[in-house]
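Some structures are shown below for you to check.
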Structure 1
Amino acid sequence: MQMLFGAFAEILTTNLFFYSLLGVVAGMVVGALPGLSATMGVAILTPLTFWLEPAQGMAVLLGVYNSAIWAGGITAILINTPGTPASIAQTFDGYHFVKNGKIGLALSVNTIYSVVGGLFGSLVLTIAAFPVARFALRFGPPEMFALALFGLTMMISVSGTKLINGLFAGFLGLLISTIGLDPMHGMPRFTFGNVNLLSGIPFVVALVGMFGVGEVLYQLSERRARNRSFAGDADTSGILKNLGRWLPTREELRESNLAVFLSCVISTIIGAIPGAGGDIASIVCWQQAKQMSKKPEEFGKGSYTGLAVASLANNGVIGGAMTTMMTLGIPGDGVTAILIGSLMMYGMQPGPRLFVEQAPFVYRIMALMFVGYLMILVLGMLTARASAVILKLKQEYVWLAVIGFCILGSFAINNSVFDVIVMFIAGLVGFIFKKADIPLGPFILALLLGPIAESNYRRSLALSQGDMSIFFTRPITVVLLVLTILSLVWQPVRDLMKRRREAKAA
């Protein structure tokens, strides 16, 4: 606890506070503009943080991460368009508040409960991270291979209903992850004589292209808004003239308390599951709150509890996702996948060793999570009236800025024009994926976890002199392999049981 309090003192007395505030403000802009997800914002800004100290860079990125998820609820409420995918469930009830003249209450509920969910997740991160890391220190190459293999099976869950498309993206990511030097013998593979490929495809550069350039190309192809703002052609200047009341009543707080507490727990658990995210957590928590509510008929028509749990859940997952990312090196969602790449560029390997070798840095991250959410609470309450201003920005200006940041950021990593070329190629791939309805999540997981799985698999066989029994005689490895098998067969078995129940009912 002493190191944690020391981290708080350092943030409040150094320029870390400024960098955290900068990230929160940037995340607010990114999250409030439909189409610019938190993943995209963090991916674009990650290369620019390499000029900073690691703690300063993480202050910016965590600020963007936390703030963008919260700010996505602003447009979900005001114009019924989620700013980020995690804000989808907030459209169920949020826009009904606007139509009923309760704009101020809706915006304050979004801010207050986003902060509540974020602080709860940050508390879980603080309490659970070091014990989990101490347990993970027992992991050798066999355990790390089994863990990476388990993470790769999450390609199924992040594929949604497009399983074949997701598996195709995953296998393509695995293939691309083999480019570069062989991890055991150092022999070039698939480099075609290009020295720029000896270190493989730069992970961060690929992410910047796929989520930045790819999204811009997709929006251009859709031609959804030529010379229009994100709010459309309608004049949005008067949308916040009559805010109504701001604070919830005691009755509203009392009726939602149980659902809010359960949503805190559920969203944090969902966040810790690799591949899950705020969109899943918010929908699950919204449905759970509806089932246990005494007024289920109000859900989807302007329910206070419905908006509260949806606002809470999409931020509540962050603490769980950060716990999985930092302790095991497995991304809980797309943003934590990028943060892993950022830490690696800073010379740090996420995983249990991070808690031993960089303990002060870990405490800074925990403290930055708390400080960031307190900033969101203050800024959210002070800037609600000005929220609609962001919606007046022309989409063309935003697209141009995104492309500029992508080019600048990709070049800044290694001062390499080759990286910029790779970024644009990745952007084209990301665009094709979106047009073909192929999810990007499996590709990201495979690109990140493929080298970990391969290197640890080969190290394990080197230790056992080619004996495969090393994977079946170590308890932790066996447990992870069982979880891997269960994650593969669970969905087909559940679908089969559902079809049988429907057949019996028919």
Structure 2
Amino acid sequence: MPKADYGRDLFKQVQELMLKCDNLSHEMKESKKGYEQRIEVLEDKVEHLEKENQKLKDENDRLKKQLNNNSDNSSKPPSSDIKKNIPNNREKTSKKAGGQKGHKGYHLSKKMVEEKIEKGEFERKIINVGKVTEEYKSKYILDLRVKVIAKEYRFYKDENGKYNIPKEFQTDVQYGEELKTMCTVLNTEGIVALDRLTNFVSCISHGGIELSKGSIVNFMNELNRKGQYIIEKIKEKLLNKEKMHTDGTSGRCENKNVCIRTHSTDDLTLFVPTYGKGKKYIEETGILNKFMGLLIHDHETVMYNYGTEHAECNVHILRYLKGCNENTGNKWATKMRSLLSELNEYRKRLKGKEIEKIDKEKIERYSKRYDEIIEEGYKENKKIKSKYIRQDEQKLLNRLKKYKENHLKFLYDFNVPFDNNLAERDLRNFKIKLKVSGRFNSMEGMKVYSNIRSIIVTFKKQGKNFYEAINNIYKNIPVSI
């Protein structure tokens, strides 16, 4: 082969090789670019999945905490608890079971019975057993007898030949005060439903009185109307108190969410239903926005718009601390729970010895310990992996730090209670009522029920016979509180 042809052929081969190299280089670049894009997509997917996984973890923690919450470690009501084979979940105390030392017992006595017979309060009925002689031993059985009394009022003409018949005698036959009082008390204090109440009256009267549900509603409306002066007096006295407990419970009325709020002291109670718990509805009642004293509540932040001082319920805090420890395992919550409980017991012991205050140095020491536990809590909180549980615990720590003075106020002033149990006890009847019936039919009926409950609870607190008081209100006899 000539050298020239050989050179051209070699050059051609080199060109072909260079072209192949260029093609391979281009393919490699394209492949690399494709791989880089796929890696980028996969990285985005991994990042997305990591975020999704964290969300699922947080949701799992939230649901786990929600499932673990009960009336013992949160503000949930006992009715929502999952039934367990535990006879009693109350905290153990040093008190023995049964009646406590100093508790005044009550028993029937023959002397008491005979005194009431002499006063005419009891009717005596003698039943002879055996042959009657001058010597005998007497024993008493106390019982009740229900019978229908038909009181006939006869009106005669006056000197002008007219019958002066009062307005209350509009019909020829109507119901008396004793029946009205019994029905009202059974419905509001006994929480007996109207249909069961009408049946009960029919049974005890042996079919003599067949009430309608509307009649009982009219009884209660009458009492509400006649007892308005007592409601106004309760409101007036509440506003002059130095301290007041308040709490609200939710219910249903007229297919709307409503709130029944209690305003409570040791000797007074006023229930007011509203269409909501907010500031607007609170101020419509004209009570809390006019009150100028210490308010005790369950950390309803709206309450800080009213009153001059505040104390928060520590029983709620003890529950939250228990739940916090169960969900996180952090020791600070147990320490704070022990501190508050021990301080409460310490104050009780001092009050039992008629000591009215704690030394200033001791209070400062307790206050410092409170702060130390909070700081421990913040350090432990940073180690929690779950975002949801970490934030939830942080809220509790922030609350305890910000409202420290209100949580420890019971140490500085022995007249300030450790908890808000007074308001919660007052609301218990409503909680049971709503649980049994589910709702009130109208806001007007709810107001009537609330006013009657206010009268009953107030008289009970004052140690007065509320049945007799209601009877007197029906009879237009003035009743004082």
Structure 3
Amino acid sequence: MEIINLPPYAPTLMESTRAIGYSVEAAIADIIDNSLTARATKIDIDFFPIGDEYIAIIDNGIGMTSDEITNAMQYGSKNPNEVRDLNDLGRYGLGLKTASLSQCRKLSVVSVCQGQISGRQWDLDYIQKVREWSLLVLDSEDMDQLPCIEKIKPLENGTLIIWQQLDKLSVGEIDFAASLGTKMDIVRDHLSLVFHRYLNGEPGLKKVEMRINERPVIAADPFLAAKSAQIMDAEIINLRGDQVIVKPYILPHISKISEAEIKALGGKDGLRRQQGFYVYRNKRLLVWGTWFRLMRQGDLSKLARVQVDIPNSLDDLWTLDIKKSTAVPPEEVRRNLSNIIKKIGESSKRTWTFRGKKEMDDSKYHLWNRIKTRDGGILYEINREHLMVDELAKKYPEIKSKINNLLCQIEGTIPLNQLYVDMNNDEKISNEVSIDEAKILELIKSLLDDCESSNTKIAMLDNLRITEPFCEYLDLIDQAIENGELI
């Protein structure tokens, strides 16, 4: 049998892999994966959009020797099926090259390892000229001509990645400087989310500092863990000797979070589009805002977000792509995830519609009743047995019918359609905040003024304790009684 050695043609393959489909933020995140694998704790991203424009990523990781840089610059330098270090964020041995050259025509890598500096460069124009896999070895004079070289030289260990001739980023741009600035803002938001667990220094991880043009990148926690409720214990799925850890969260009701937090939680697509699973590989976010077709995205589940941690040893089961932008759970994991979906959705629904109260809570007198009609619809009506309505009718019996007519008018003119639009737009409804304590106290005193004796006042206070909105101010009532303000 005859064997033909048929290596790929360098100019064609290198130009073709530029079309894999990296966005600039995904490409930079791929480079940062290498920095974190190299145990870097400080990462600087510098960009310069004028003249000889460039983007540079500098880290203080363990660095690479001359031979290690050569190996890193080789296409397919790693076997994706090899067992790797638990903290390795790479897989295919393509990220450095494909991510970088998807954005630029000249990629330079300079690394310092134990004080020894080495450099290599892929220049696509040179490759087109010589038609070979010709990796350029940079001498000290070559390296001195590179931007940001002064930042890497003083380090004992570290690596500098430089993108020059940013042709893909400049296509169709009239004002490239302004355009690159805007794109780097998108990069900042992307990195703050994708690496938020590293930026926060989560237990088990060394805290990492990132800067873009000297400005710090601040972590964006998609779960708002300090305020959110974890509705159930973490679920551990054992798979092929490893563990997939699933941790569900329900975000606070929209009235409990600030405008800045709403923006950070929802991003440009809003809370509704960002609900779902957040899949992390070695605590680096891969995929988010999807239910993997196990449940539809809906308005009442918009507060549900589920953290899923997978180890790099299960990459092959999750069909992880080169860009690390897609991951599909294996069937065994899908079955386990399905078991908790309904509970997650129902909890989010209760938080959204009743701010944590049970839908049918007969232990309290609500101001509004929610009634299911015979035709399967829903009717909201003001509770005629509510303490304040009842007291008003007793005090002014001659206008009882007028009070009832007024309440009917209020019920019949609720702007439900506009409310639906406002809530879907994640607008904070201003009248859904707590009433001022002084006003609540004033209201309680006015109700007690009509009581003829201490016993009737005590009975009234007992009723207030189980009536909205007073039941939310029990500490205030107890304090006022102790101070002699109410009885």
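Among candidates 1, 2, 3, the computation of mean projected area of the Cα convex hull in nm² that gave 25.5 used structure 1. Please compute FRET efficiency 1/(1 + (r/R0)^6) of positions 22 and 414 (r between Cβ atoms, R0 = 41 Å, to 0.05) for structures 1, 2, 3 and give me the label with the greatest value. The structure with the largest value is 1. Among candidates 1, 2, 3, the computation of relative contact order in percent (Cα under 8 Å, 6 or more apart) that gave 18 used structure 2. Determine which structure produced the value -10500 for helix-only ellipticity at 222 nm (-39500 (n - 2.57) for each DSSP H run of 4 or more, over all residues; to 500), calculated from the coordinates; the candidates are 1, 2, 3. Computed on structure 3.
No value in this document is a laboratory result; all are computed from the given coordinates. These numbers were taken from a predicted model, which means no experiment stands behind them. Cβ atoms are built from the backbone, for glycine too; each structure is taken alone.
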